[in-house]
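Values quoted throughout were computed directly from the atomic coordinates according to the rules given, and no laboratory measurement underlies them. This is a predicted model, so every value here is computed, not measured. Cβ atoms are built from the backbone, for glycine too; each structure is taken alone.
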Structure I
Amino acid sequence: MQRTISLAEPVTALRHVPIRECGEPLVDFHALYPRLLMDKPRFHYRRETLIRESVAAMLSRADASLPGGYRLAIVEGWRAPLIQRRMYLAVWDTFAKRHPEWSVVRLRRTVNRFTAPIHSRVPPPHTTGGAVDVSLVDDAGKPYEMCSPYAARDPRAFISDVQGLSEEAARNRAILRESMAGTGLTNYPSEYWHWSYGDQGWAYRGGHPAAIFGAIEPEGWSPDPADMADGPLIFVSDVPSD
């Protein structure tokens, strides 16, 4: 019987994927592979430049395979649970304000599709160090068009195989997909920019018997005191002149 794969990869499905932690360390991908650029932040908080060692090597290979004039830019790899919780609140608030008529059930289902909740059996992908958000930029760091004619924050544009993209955006997504897929990383289909290896999402979409990365915290790591708040994160684009 063929297994049905949900594009949303719900917690109800991922919680059945066991985690057999392999112990691979986190590394500073920006220091190890200086050619990997850092993309602009999406929210206000201190980002880390950490990811699992094998994933860092995969990103370097992906960047090296890009056509001339293209560079791989990293939005973020490893993310602390406290930041993940605040990011979830920010996305929740965004959809709640946009759709006040939605029930809590519908709201939760939609929010969970675009940001992972904190769950004891399903660690959010970024907290495992196996997930990464990426984009394409030119040699000067200018981002390539990936969403037109949709607005960048239009949820319809998030879907990897969304229909109706401009020729330019479709071409750039294809370039990103080809470079990333050849490394072993796999794409979360609800977000064209989100790729992972070793986490439960990777195991689920690839039919692997178990994930090899669970939640991890860098040795000696401590959060930025400015990030230790209870409220939602603030989108960079919501702050004037920033």
Structure II
Amino acid sequence: MKDKILKKVEYTRVNGGCTASSERIVRETALSINIDGEPFATAMLMATMEKEFVVGHLFAQGFIDSAGDIALLTIENNVAGITLSGKKRKAAPETVRSDLKVTKEDVFDCVRAILKSAVFTETEAVHSAGIFLYGKKPACITEDLGRHHALDKVIGYGLLHNIDFSKMLAASTGRQPSEMILKCQNAGIPIIATKGVPTALAVEMAGEAGITIAGLVRGDTMIVYSHPERIE
């Protein structure tokens, strides 16, 4: 698997002098997506969990409500071919409804869990995301070049496995802009935790949508930007 996502390169290290060396760095893979025979998009991603990415991305873009809305999905030679069932997509929920509550220790543990990435440790070039049942049990943790793609992958995994997102905490690395909040809102995920920070628009959207954002989760401290009542 690592040959598919990592490539050895030669380089020159400049640190007082010049030294020839080598290391493995992350590959970018182009995945073209065709919907009902028509080109839709090409995504640059890390070549793992491509099926989950496609399902999560179609969900985020408003093409499907569930994995069952895909009649056929094939991935071959870096081309994903999708045939939709023809079912009309429902409107995204305005408010996330969930009685999920977690402890602050759960939040710290979830963020620590997504940071235990062997690929990041080696390359420092990927983002991680995960979803955790009741903020405790990891349902899926994955990585990608971008935080958006990583979140698409875990949401796609959840759709393929009929996961109840209202019982999930989503953890993610990096900054949390409005698009990340919208993905969680569409899925119905009530809590987002990140070692990064949200944007002002993300905080506003989360407040209106009933989503809890815990940011700057580092060590044993965090800042809860919206709906703190979900963290005990």
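Tabulated values for the structure
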{"read-out": "Parent structure of the calculated result -0.57, -1.29, given that log10 I(q)/I(0) by the Debye sum over Cα atoms at q = 0.11, 0.18 Å⁻¹ is the read-out and I, II the choices", "value": "II"}
{"read-out": "Origin of the derived value 1.00 (FRET efficiency 1/(1 + (r/R0)^6) of positions 64 and 152 (r between Cβ atoms, R0 = 30 Å, to 0.05); candidates I, II)", "value": "II"}
{"read-out": "Computed 17 for relative contact order in percent (Cα under 8 Å, 6 or more apart) - originating structure among I, II", "value": "II"}
{"read-out": "semi-axes √(5λ) of the Cα gyration tensor in Å, for residues 144-215 alone derived as 26, 13, 9 - corresponding label from I, II", "value": "I"}
